[in-house]
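Each structure below is given as structure tokens.
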Structure 1
Amino acid sequence: MTLTDAGPTGALRIAPSILAADFGALANSVREIDSETDWLHVDVMDGHFVPNVSIGPPVVESLRRYSSRFFDCHLMMTDPGRYLEAFKKAGADGCTVHVEVGGTASLINDARSLGLRVGIAANPDTSFERVAPFLGDIDLLLLMTVFPGFGGQSFMGDVMTKVTEARREIDANQLDVDIEVDGGIDVVTAPVAVGAGANVLVAGSAIFGRPAPLEAAHALRESARSAQR
């Protein structure tokens, strides 16, 4: 399966998280917000690294038939290396693994060898120093603005210091790395995150939890753009 184009590094992207969608009508939910979707964010939870279980490769494979968007798969798993190939075969375009699980260099190499776009993620209490050594080897840095495991949590503004630090380092070294934030992103917090240096915004409840998801996604994009003007 060929890699979907992620688009130019650094561009503002809205990445709706299907974790907050209606799983009974997932294909329809995804199609409804397609025109305001840059990437589709797929949260994968194993019930061990985080205290919740979500979806696996079969759902990704099924959903792939209904969307041509870039599939941004966030693997909240203790042993993501076992599943990278399965997600690639199912239709994932990029896979992000958590630096906290260890073996980061090996996981980056494994994902790259499969032709995946490669990301690493850090929890809110993980220091920037943990991810800094890998910035030259990845395509995406995901800085969690909530502790992973459940949707609908409140945005942790303290993480913006880390976002700014990451943006400074990436720009100073002219690295082609996107900065993604995930957790509590809405029309109020999106400009804060973009102002700090993020360019990929993951939003679940703020889109799929609204009565009119497409309008909500558009409003989120406009609020984020306000921080770029």
Structure 2
Amino acid sequence: MAPTTLTISSKNYSSWSLRGWLLCTMAGLDFEEHVLPVDDPSTRAELLLLSPSFLVPCLRHDGVTVWDTLAIAAYLDEIEPEAGLLPQDVKARAHCRAICGEMHSGFANLRSALPMNLRAHYPGFKVWAGAQADIDRVTEIWRECIETYGGPYLFGGLSMADAMYAPVCLRFLTYDVALDPISKAYCRTIAEWPALQRWIAAARTEPDELEELDAEF
């Protein structure tokens, strides 16, 4: 049987790769990483939000090839239901799917204004109005979930929603975004997630740089 592989791009810049990697880790898959170089034209297009489709992460498992982070999450929930990627309660499961879908398809202003760059830090970064509206909606989602399900994660225990929103937490830390106490505590909880800590450590050792995303803001 062919080994299970997850194709990703830069750990420093690629939020979608991080989401897919976290989901596979949460599901307990034993997988190999295939990392695409930053200088690959299609990789650069995805990282700079210039590509019409995102082909990483891409999971190959047991004869199945699946890309798109939500599709990977759904597949992993089917093959590893005990991993708890979705909550047990049917209402909570629907809520979880909804906010994951919102993250997957929305927040374009936030993505373009606050690109993921784990090696950077911009204290006092000025957020423009369009991105602030996205930030406000994200933190509204977080507060509602934590107040409803009790925290410390969005649905009590870790779920696919935390994997989907983890890169946003890292963006907020990179760009020194002012947050309400509940959202700030959630970001701190996610930043301390051991799996995420492993990803961050690897990202900081990457030799590749993407000049467009390393400019001084």
Structure 3
Amino acid sequence: MDNKVPKTELTTTEFVTAISHYYRGEMTRANVWRTRLDVTTNWAIITAAAFLSFGFGSENISHLVIILATIFVLFFLIIEARRYKYFDLWRWRIALLGENFFAPIISPDHEPLQENWRELLSEELQRSQFKMTFIEAFGRRLRRNYIWFFLVLGLCWITKVAIHPTPMEYFSISEFVNRARIFHIVPGWLVLSVGLFFNVLLVLVAIYTSKAREVAVRIYPAGKSKDRARNI
């Protein structure tokens, strides 16, 4: 028995109605995931502020609290990178419809940027794939937001080590390394080595992921040609 549903051609009104409802649904999805990105960033701000306030509240508190804050912020960055992959997917679909369906409707003089946009959208809905890898999402959120978190936490950690339990009269590498130890368990040179490696790795990831994407949602800045479009 043939269970296939017979194909029927939609009228223009039915097609426009279906696309409009679909566009509204995708826009809602994008807004929800955009809000989730903001929530994760707010978590990072609150956590970093709380740990820094606690860490600088007393000279007897170890600089370990700032290291813990850095670990928490890294954890939030990982969560946000995953959420950004989903947001980017909905944004890609919205841009595809905006550039190729709504723009020609609003202004008939504008041709769709991609003639096969229906096939692209249909293939996307049947075999949906993320438009960026996790490392690309990680690097993008790192460059846009989290690089400043890690910079502030790094500077605060250096300041904490230098002034507590008593301010250093003059900078001494040997004394600074000695102060960087954690409860006489982890030596200072190891703490500094891991911290340096961690921050260098973040910089390398930020640089590596700054290259142009092969598949990208594009916007066209005012005064520039389409050939010079920049990725968002």
Here helix-only ellipticity at 222 nm (-39500 (n - 2.57) for each DSSP H run of 4 or more, over all residues; to 500) was calculated and came to -9000; which of the structures 1, 2, 3 was it taken from?
1
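Given a computed value of 2.3 for distance in nm of label points 7 Å out along Cα→Cβ at positions 61 and 165, which structure among 1, 2, 3 does it belong to? Kindly include the intermediate steps, with their values, before the conclusion.
Numbers: 1: 4.2; 2: 2.3; 3: 1.7.
Checking each candidate, the match is 2.
From which structure (1, 2, 3) was Rg and Dmax of the Cα atoms in Å, for residues 37-156 alone calculated, if the value obtained is 16.9, 48?
Numbers: 1: 13.5, 39; 2: 16.9, 48; 3: 20.9, 70.
It traces back to 2.
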Quick one: Rg and Dmax of the Cα atoms in Å came out at 15.8, 45 when computed from one of 1, 2, 3, so which one is it?
1
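FYI, it's all coordinate maths here, none of it is from the lab. Please read all numbers here as calculations on a predicted model, not as lab measurements. Cβ atoms are built from the backbone, for glycine too; each structure is taken alone.
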